[in-house]
Structures are given as structure tokens and as C-alpha cells.
Structure P
Amino acid sequence: MTDQVTTRVCSKCKVDKTFDSFGKDASKKQGIRSQCNICNKEAANAWREANPEKVKAATKAWYEANPEKAKARSKAWREANPERVKAATKAWRKANPEKAKARSKAWRKANPEKAKAMSKAWREANPEKAKAMSKAWREANPERLKAIRKAYVNRLTDAYVAGLLAINRDQCPQELIELKRINVLITREIRKQQCQN
């Protein structure tokens, strides 16, 4: 009885290896590839490096054909590699500041509550940085700050009116806010009439 062959020589590196060192290929006589897994991987990597556009097109086509699988795969990879994701995101933002700014703005517009909560959480976790950034922005944008303050005053928001009463917004009754708002509107109208006379 003849012994069953369990090894073969790789056609590339010429090393005799066991069958489990080769990928499966049903079209071959022994049911395995002629190149070992290591050589096959090296060849695949070399091809990818030599054909970046083809790789990009194939990857895009696969993602479009398998959106759910692609989404799950991407999510799993991000969760397994948080530091690499953070570094890649930072590098992309640095290389594409305008695109990053536009994406961020669009996301904030689509998710106002999440954006507000995230911003608040960051400010609470980084009070000194938040204070410094706020100060730097005010110093760099005096005209915009003036316009924002004017709009805030003109809108007579609940928070602004409660501030005029020197009461915390959460502790100020709505009826009192409404009365003070009417008072401010009347006072403004009187001043306006006096300026015209």
C-alpha cells in the first residue's frame, strides 16, 4: 500500500511544504494551489501595489454590491482598531481641512441634539481648553461676536430675559419671563419713540 502524499513543493519558493500551507483550488489535481500561502500573499500584495486604481475600483464595486456586509466589516474593524482610526481621521482632517469642516457642519446640522450634547460633554471634560478656545475665537472675531450678541438681545430668548432678572433660567417661572419680555419690548419702543422726537 502506497503512502498518501501530504506535501508538495511551492512553484515559487521551491520549498517542500504540507498541504495546509497552500490555499484550496478545486481545478487542480491535488485540490490546492501551486504557490504556498506566503508566496501567494506576497504576489497578491505586489499586484495590489502595482494596480492601485484596479484595487480601488474592485473594492468600491464590492462595497456597492454588499452594503450591509461592508458596513458590518467596517464597524468591526473600527472597534478593533480605535487608535488607528483616530490617527487616520486626524491625518485626513489635516490634509482636507475644507472637506472636514463641511462634513462636520453638515453632521451638526443633521444631528443638532447630538452635536449639542457632545459639545457640552467636551467642554465639561476640557474646561481650560474650552475657555482658551472661546477667548481666542472672541479675539479673532470681534465683529461676528458683536452681531451674535445683538441678535441674542433682539431675539429676547427665555435665557436672556431670565438673565435680565438675575434668575437662573431653570428656576425662573415662565409667567415672569413673559412679563419681563413685555416690559423690555415696551421700554425699547419708548426709547425708539424718544429718539425719533
Structure Q
Amino acid sequence: MTKICTTCKQEKDLEQFHKNNQNKDGYLNICKECKKASYEEHKEKYLARQRLRRANRTPEQRQKDRQYAQQYRAENLDYVTQRAKEYESRPDVKIRRQKQKYDYVRRPDRIKRDLLKLAKDRARKQNVPFDLTEEDIELPEVCPVLGLKLEKGIKHPCDQSPSIDKIKPDLGYVRGNIKVISFRANTLKRDASIEELKAILKYMEENE
């Protein structure tokens, strides 16, 4: 099927138009090429309008936008995934992702908030007590177990990422029973007992 772009007046395949549920045929009246050219021409004004619109949204509008985004993603998962991969592969995006890497010393408040949320989620899944606040979390500069300098991963935890350890797993995430160590140390420890860790160490030493 084809459609005529209202800007360049050319007849093009529907693949050359962005989808739009508000139109009867389900596509914009402007082709992708003209849409891109128009965006580049009015980029700054467009971004300013978008920022103003997003800032002034009501709670109902925010919920509606969220539902629309979720529905669009579900209906166009392959397309969305491909576009995301293309975006992440751009050199400028890779540079920006590196700059987004958390600075452990300058942003402890954000790290504490993230750690607290993750601990709360794990406590609910593991059905263990939780009574922590941000004030209960002390962030060392290095892992007290392995001596690694703690720093936040960009998209996923890395060995040096700070992680909340339950000193005694059965007690849960409660005051006095947690310590921030590296993700690597926490992965190695998990819920192992001292006897189990000693047995593993003995096995490794005997088979060096």
C-alpha cells in the first residue's frame, strides 16, 4: 500500500511513514524523510515545547502517556528493540553513556537511594524483615572485603558496584545487620555459612 506525503507530495510505501493511531490509515500524513527534515529545522523549538509539555502534565496525563508507551512497545517490540540497538551503537551515545557513569564520591545520595530500593525489593521477594533508611547505609570508598574501589556500573552491576550485604541472612535487611561491600564480594558470599566458605577454601588450596 502507498500514501502521498502532504509535504513533498510524493507517493511512497507505508513503510516510509511513522505509525499514528489517530489517523484512519494508522500512519502520519508526513513521510519519515520530511518529518526528519522538519525536526532538524525546528529542533530547539520542538525540544523546548516538549520539555514544557512534560513538565506541566497532570498525573492523569502522565499515566495516559505511560500506558500508551507500554502499549506501543508491546505492539511493536521488534521495531522498538532494533531502533534501541541502533541508537545505543551511535558513537555520541556511547560517549554520553560513559559520562553517565556514576561518580561514587560526588553522588552518594543517589547511590544510597538505589541501594535502598534494591534491598527493599529483595526483602519483599525473600520474605525477610526490612526497616532501613538512607541514614542507615554507610558508603565506604573501598570494599572492606576485597579492597576494590567502589563505583557504580552504568547499566548493570559490575564487580566494583556497591552492594548491601546481610551479615546474618536470616535477620533480613535491618539496622545493625547490613554492610556495604562490593558486588563481587557479595556474590561470592551469598548466604554461605562460615563452615561452607572454609570448606571451599580448603578445597581450592588442596587443588592448586
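Of the structures P, Q, report the one carrying the highest value of relative contact order in percent (Cα under 8 Å, 6 or more apart). The partial results should precede the final answer.
Values: P: 6; Q: 11.
Result for relative contact order in percent (Cα under 8 Å, 6 or more apart) over P, Q: largest is Q.
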For which of the structures P, Q does the calculation of distance in nm of label points 7 Å out along Cα→Cβ at positions 123 and 147 return 3.4? Q
With FRET efficiency 1/(1 + (r/R0)^6) of positions 59 and 99 (r between Cβ atoms, R0 = 35 Å, to 0.05) computed per structure, which member of P, Q shows the largest figure? P
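Supply the structure label, taken from P, Q, corresponding to helix-only ellipticity at 222 nm (-39500 (n - 2.57) for each DSSP H run of 4 or more, over all residues; to 500) with the calculated value -23500. Provide the component values of the computation, followed by the final result.
Numbers: P: -23500; Q: -15000.
Only one of P, Q returns -23500 for helix-only ellipticity at 222 nm (-39500 (n - 2.57) for each DSSP H run of 4 or more, over all residues; to 500), namely P.
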Figure out for me which of the structures P, Q the number 25.0 belongs to, where Kirkwood radius over Cα pairs in Å was derived from the coordinates. P
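We did not get these values from a lab; they are worked out from the coordinates using the rules stated. The model shown is predicted, which means the values in this text are computed figures rather than measured ones. Cβ atoms are built from the backbone, for glycine too; each structure is taken alone.
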